[in-house]
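Asker: The structures considered in this document are given below.
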Structure I
Amino acid sequence: MIVQAPFYGLDKGQIDIPWVQCGCGLEANVFDNRDFDLPNGWTMFESSLSYAHSLEPSLLTVHFPTENADFLTNPQAHDNLMRAIQLAHKYSAAGITIHANQFVCTTEWGNFDVIDRRQRFLEYLRELDDMLHESKVWVSVENLPIIGNQGNDFDSVFVYPSDFNEFDNFSNIYITWDLCHWAITYLTHKAFSHMFKKNEFQIDFDAYHALSRIKHFHFGSFKQLAVPFSSAVCYEGVHPEEGDIDPNLLLSTLRYINQNLDANTGLVLEVHEQDYYHRTTTWKTLQWIQKGVSEVVNNGVFR
């Protein structure tokens, strides 16, 4: 397992050099598809990847935008993904994480056919899988939480392990499993199970172990569950010891990853910082992982 830190993909100044020097990896994160349209947007993105590559991180990956990046309706989103894949290949990034990006507001959710939309997105992935036939860069799809952070929208195409059943048919498409998103979904189910006294609402936190196509992980905790039609807001990126999910459950998950998956599997620490040029929570989270997961090699690489 290789622990990675994200940085804004158009700002190489956010790269923490001591982080790389201690053996950890990096992930270039672009938030909005329109960021590439900024003056010199692509130039800055390539410059960041080039600089990151020159530092020789143990693992370099890319996180593609979620905003304004609906691949099913926005051809530019697809074109930008193709260009990002080319640059990832050029600068030895291992892979790119994408989302389904099928956002639906709460009031429209009741009429949204999630199964149909998932099938449409799977058709897109089949075409993408063919395009990646000779590429050395993998593309992985991230699981999303059961509801958006503000409780006012859904992107629930890929939430549960069963939503990824057809991924076994792909050759170059994988899964990025976001443990924070899954923890939100898990605790939401647990809360409703207690509220309505229906055990069938509960889900098994370890259910994702059955997925054979997981290539990558995102990691962090959260505070407060978002609830539709309320003012409740879910805050992601919390240090594990300060979040609502049991830290021991997260630690057992990290031990599972470390013991059972490929040693080059990336774990991106998606934790909130007050200042992304001078990180504290990222290092604190790494130290917490080191303390809980044994057999550390070069600080950021675990065996």
Structure II
Amino acid sequence: MGMLTDYVDFADSCHSSAQCVNPCFTNCSSGCLLCLDKQYHKGQQRIHDCEKRCGTYVCHYLFKFFIEMRLLCKEVSPLNDSLKVLSIGCGPCSELFALEEMMAKQFEEYRIDFVGIELSDKWRLFHAEIDRLIAVHQKPINTRFIVGDATSELSQLLEEEIDIIVLNYFLSDYRKLHNRSILPIRQFCQLLYHTIIDRMPINAYILLNDMNHNDSRDCFDALIHEIKRKKIVKKFRFHKPLEVLDKYTPSYSNRGDPNIRINSKYTTRNFMRDYSPRTDCSSAQVLIEVR
């Protein structure tokens, strides 16, 4: 957990020291929680355009995303000790920490090659910090970060064989960027299948983790429909989806209500006030084993 907590420390310091480069959504003094809330829940925008707000995002969401991905990774049984991962919409890369923990538990010696595609260049600073922490903690991880639109950048990977694809809170964002239309999602899933999935090796995985509502689950179904190879699909949701949506999730298995324990160094009054870290697992998840 040392690398993860060091990363949170960096995000905290980045939020404290970085300058806000765009007009705030709210009349805040120094914190970005209100702006983050409006960005994600009030529809003003979806793309991160400020390192200061990125720091808040990590401190607010990273614990939740890491635990959700950790639970999903428990369903993965890699055949080899070398793993090639593609994360689309990687942002702060919470999935990388969960994948590293998974590999370390299953193999004495292992290697992860991680390719992340991210639309916003404001995550560059955080990706550089991940590389620095990998070196400091001597982790056998090699990273490559690509800044750009995934629909264009996937062509860079036509010659590469990917073992795991991660879509961690990507599909819901992508759908919102396209006025909640399902058609661009279907087109993206077709592109992803023909460029990457169709060439994935035996025992390859696609890991989907996203908001537990119909917009996201429709995106899951769109991707599953596109995959022409044999596949094993497991669907999960956490115990308490929004009540109004409960009847729409009969095919999703309960995963209980995991208690996310935050390191005591982050339960200080200042940290809780500034970031109000999320401690609930509330996503819907799909694991696709492609054969």
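Asker: Comparing distance in nm of label points 7 Å out along Cα→Cβ at positions 202 and 218 across I, II, which is largest?
Answerer: Working: I: 2.8; II: 3.8.
Ranking I, II on distance in nm of label points 7 Å out along Cα→Cβ at positions 202 and 218, first place is II.
Asker: If you don't mind, there's one more thing I want to ask. Work out the source of 3.2 here, i.e. which of I, II gives that when distance in nm of label points 7 Å out along Cα→Cβ at positions 82 and 114 is computed.
Answerer: I
Asker: If helix-only ellipticity at 222 nm (-39500 (n - 2.57) for each DSSP H run of 4 or more, over all residues; to 500) comes out at -12500 when worked out from the coordinates, which of I, II was used?
Answerer: Only one of I, II returns -12500 for helix-only ellipticity at 222 nm (-39500 (n - 2.57) for each DSSP H run of 4 or more, over all residues; to 500), namely II.
Asker: Can you spot which of I, II the value 15.6, 52 was calculated from, given it is Rg and Dmax of the Cα atoms in Å, for residues 2-97 alone?
Answerer: This figure was derived from II.
Rule-based calculations on the coordinates, nothing more; no lab input. Quick caveat: nothing in here was measured; it's all calculated off a predicted structure. Cβ atoms are built from the backbone, for glycine too; each structure is taken alone.
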